[in-house]
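Structures given as structure tokens follow.
Bear in mind that the values in this text are calculations on the coordinates, not laboratory data. Quantities reported herein were computed from a predicted structural model and do not represent experimental measurements. Cβ atoms are built from the backbone, for glycine too; each structure is taken alone.
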Structure P
Amino acid sequence: MDREIKTRKIQDWKRLNSKLLQKTYAFDLYSNRVASPDGSYEDDFFTIDTTDWVNIVPITKSKEVVLIEQFRHGIQSATLEIPGGRIDPGETDPKSAAIRELAEETGYHADQADSLGWIHPNPAIQSNKCHLYVARDVELLFEQNLDDAEDISVVLVGVDEIPTLLESHKITHSLAAIALYRLLLSKQI
């Protein structure tokens, strides 16, 4: 039996006020007093305002993906992921920021990068987007140029190993995983 799914348009909640709780280098934390569309419910919701981010899947001429391993404080463990980071103040082009992050974190250079789209990393609490790219025929031309808070190891893996790394939970960083899945689904790998 076919059932018709009835949907209704979700209405915006009304922000009654907003209070900056903490300003940091990476983000601003807000407490927002909001009311449901019909006014029957009111509460405080906490949000993080930050710049947009970029991630890039770099692939060498020999069909190896340039991955990075770094310690992540949220899980108190190292993760295997793709290069990426924030779009710095003054940068206006996400693609250029992704190519810059690639060079800084790995020493690899990309002449060009193709978009894999963008996502909201966590729209429940964050306002930003993460722009996703793939760069082909990347070459190792530089030394890493890491920030003081970064300790990154470069790991090369064959393109054909990516599905196994995702399925076996060797790659668990959601932003890296979605970029890799998008690339795999596009059948451009």
Structure Q
Amino acid sequence: MPGIERTAVAFTRACERANVRSVIIGGFAVAAWGEPRATRDVDALVSIDQTQIEGWVIALKEESLTTDTRDILDGLREGGHVTIFDDETGYHVDAKFAKTAMEHEEVASGIDVELPTGRLRVVPPEEAVAFKVKFGTPLDLQDARSIIARQGPALDQARLLSLGIRLGIVDGIRSLVDAVERARKGS
């Protein structure tokens, strides 16, 4: 995992240098809070405005991360994402631009996680679980279960429930938490 880990750490450093708020989501968030799994890219949520784009592109380039200014502008305008390529590893970052209040909150709630190769700003475990349940694919649910199992009592149940209410997935979260608890007790 050193290659893709380098990509994630370099992306975090570039965002910090350019004063662009970001948070790692997806597979790396799962690795931080649950059971690590293979992933081919780094997913991120970014809060940026047009005045920061030039500085961000420069900071990314200093980390051997490449993207196109036009792609960033298009992603911002269309509410999409931009792909940022790591010239050193061949991996890439899929950076989604925060548009909703909830997405901006998610970026602001990031938690610093120290790795042997550097620091990442990662979405909190409660957010990772909630969004994995919301997306609901078998892999997403497996990821959410692994976070619930590994975090155990450290998981902020009130925060998780609040997110579940906001996302309309309270029953799904409760069901998953109950299933993990039953498995932990061996029943």
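Of note:
- Structure (P, Q) behind the derived value 34, 24, 20 of Cα extents along the principal axes in Å, for residues 54-109 alone: Q
- Source structure (of P, Q) for FRET efficiency 1/(1 + (r/R0)^6) of positions 86 and 134 (r between Cβ atoms, R0 = 30 Å, to 0.05), computed value 0.60: Q
- For 1, 7, 14, 17, 17, 12, 10, 8, 7, 5, 2, 1, 0 (P(r) over Cα pairs in 5 Å bins from 0, in percent, calculated) the corresponding structure among P, Q: P
- Answer label among P, Q for the case where helix-only ellipticity at 222 nm (-39500 (n - 2.57) for each DSSP H run of 4 or more, over all residues; to 500), calculated from the coordinates, equals -17000: Q
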